[in-house]
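Bear in mind these aren't lab numbers, they're just calculated from the coordinates by the rules spelled out. Bear in mind that the values here come from a model prediction, so they are computed numbers and not experimental data. Cβ atoms are built from the backbone, for glycine too; each structure is taken alone.
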Structure I
Amino acid sequence: MKIASWNINSLRKRQERLFAWLEGTKPDIVCLQETKCRDEQFPALALQAVGYHSAYHGEKSYNGVAILSKTNLRDVRASLCDEIVDPQARVIAARIDNLRVYSIYAPNGQAVGSPAYEYKLNWYARLRDCITKEKDLDFVVCGDFNVAPGDADVYDPALWRGAIMCSDGERAAFQQLCDAGLTDTLRLHHKESGLFSWWDYRLLSFPKNRGLRIDAILASKSLATKCTDAGIDREMRKGKEPSDHAPVWAEFDL
């Protein structure tokens, strides 16, 4: 089984890219973030025509998450499990066969110490609390975490130290999420630095590989033992009007 995750940064703008990528890579499950479209605008019928069922949770112009699957999605939940009302469309979860799948778009946080930063840390705590309740199924949490977990995930650790997405508080929140029972699949197979999933559109960041790894597929401990490979589809950051993120993926022997 191949699971992929991609912050597409506007589904309506990059729908043709998505369909071409699906045809070329044929993942079994895809988690999308920053779809930036209302639910009535989501191309569910077009995706079904090419073999993908979908569950989605969107809002106008911002945020938005979705799960695509070659098999049916059940027990769909478009919120965290605590039932706190949150107008930001940042999480959707579904059961696919014997797997629970989360597609998440973590808050950016704006600036360290700001109200948005505190919201981000609280959001991470809420997500962690939900993960600790997942006991009956293997599960994956896929998405844009808006945190570079360590210095190996940053092109210039000294420059970024303490900045948003690299602050001690955010990294601690990410680690606490992993400590709740998740494994970073990429690091099972690649220990090296220089592997990034996001590059700023400015200052030739992509050609110079000045990026951050802020997208990931985190697998429950039992599922992680079945992970045979993982990587980043860097080619999708190239071409005309790409997303500023590249898809990340992991393969499992199930």
Structure II
Amino acid sequence: MHATRTPLQVWFWAAYLVTTQTPGMSALQLQRQLGLSRYETAFQMLHKLRVGMVRPDQDRIGAQWPIEMDEALVGGQTRGEGKGVHHMTYVVGAVEVRQKQSQRGRRAIYAGRLRLCALKDRSKRSLEAFATKNIEASSHITTDGWHGYNGLAAMGYHHESVVLHGDTEKVEKSLPMIHLAFSNLKAWLLGTHHGVSAQHLPAYLNEFVFRFNRRFYPMTAFASVLGIATRVTAPTYDEFYAGEDSSALQEP
């Protein structure tokens, strides 16, 4: 917000709207709600707020809860560029698989904390770097049979590899939580934002993770954004459009 020409009360109102609306808001919706004259202003405000959705001291997930880890392609397919050509981006994710006692005395399984990251590839090096940064050492990690995960056991994780061969029943049984997260992510990107570019996808991933991890107590999200925003620096206009902000594609 430093040196901004936008009144401070407008920033607070934007932060409140963005964090308390369950599906989030597109830049066009935010522009209309705030009565802004320029779409670009709303677009930049949203991205600056997304920087405040990632704690600089973010801890790693896992430890007492098992982890499901997988990767997916996110983005739209192209037309007229040849068969198999696309501009989709690899997104790797990890989610805690938690249990709680239901009112009927049964154990209910649900998704705990989530971590997502946009990568330039799904190589062994990239996936291991993601695991090291986001998952506690010695955690139990379940993945599919992709060879990029083969080194997790040597890194100290309790790794369980499940060969799925595209079998949807095996997918639902072995990796239900991370696939549910990916499904919700894709629906959110298309439904609320009508698709995003690869350049800005990581910023949207930050927002999705922020919302996902606070879905049980959404009214605290507003305070969280304000608290984190005082500890981080948002990219400038030039940095943002040059791809130099903290939302750039991550490459280990």
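To which of I, II does the computed value 19.2 (mean count of other Cβ atoms within 10 Å over residues 61-68) belong?
Working: I: 21.9; II: 19.2.
It traces back to II.
Using mean projected area of the Cα convex hull in nm², for residues 5-156 alone for the comparison, can you identify which of I, II gives the largest number?
II
Given a computed value of 7, 33, 40, 18, 1 for P(r) over Cα pairs in 10 Å bins from 0, in percent, which structure among I, II does it belong to?
Working: I: 7, 33, 40, 18, 1; II: 7, 28, 35, 21, 8, 1.
Computed on structure I.
Using Kirkwood radius over Cα pairs in Å, for residues 69-116 alone as the calculated read-out, with 13.8 as its value, let me know the right label among I, II. Mind showing how you got there, number by number?
Values: I: 12.6; II: 13.8.
Derived from II, not from the others.
Out of I, II, which has the highest value for FRET efficiency 1/(1 + (r/R0)^6) of positions 53 and 197 (r between Cβ atoms, R0 = 30 Å, to 0.05)?
Sorting by FRET efficiency 1/(1 + (r/R0)^6) of positions 53 and 197 (r between Cβ atoms, R0 = 30 Å, to 0.05) in descending order puts II first.
Could you figure out which one of I, II the value -11500 for helix-only ellipticity at 222 nm (-39500 (n - 2.57) for each DSSP H run of 4 or more, over all residues; to 500) was computed from?
Working: I: -6500; II: -11500.
It traces back to II.
Of structures I, II, which gives 19 when relative contact order in percent (Cα under 8 Å, 6 or more apart) is computed from the coordinates?
Values: I: 19; II: 25.
Source structure for this number: I.
Have a look at I, II and say which one yields 148 for volume of the Cα convex hull per residue in Å³, for residues 93-220 alone, as calculated.
Numbers: I: 112; II: 148.
Here the read-out was taken from II.
Of the structures labelled I, II, which one yields 19.0 when mean count of other Cβ atoms within 10 Å over residues 13-20 is computed from its coordinates? Working shown, then result.
Values: I: 15.5; II: 19.0.
So the calculation was done on II.
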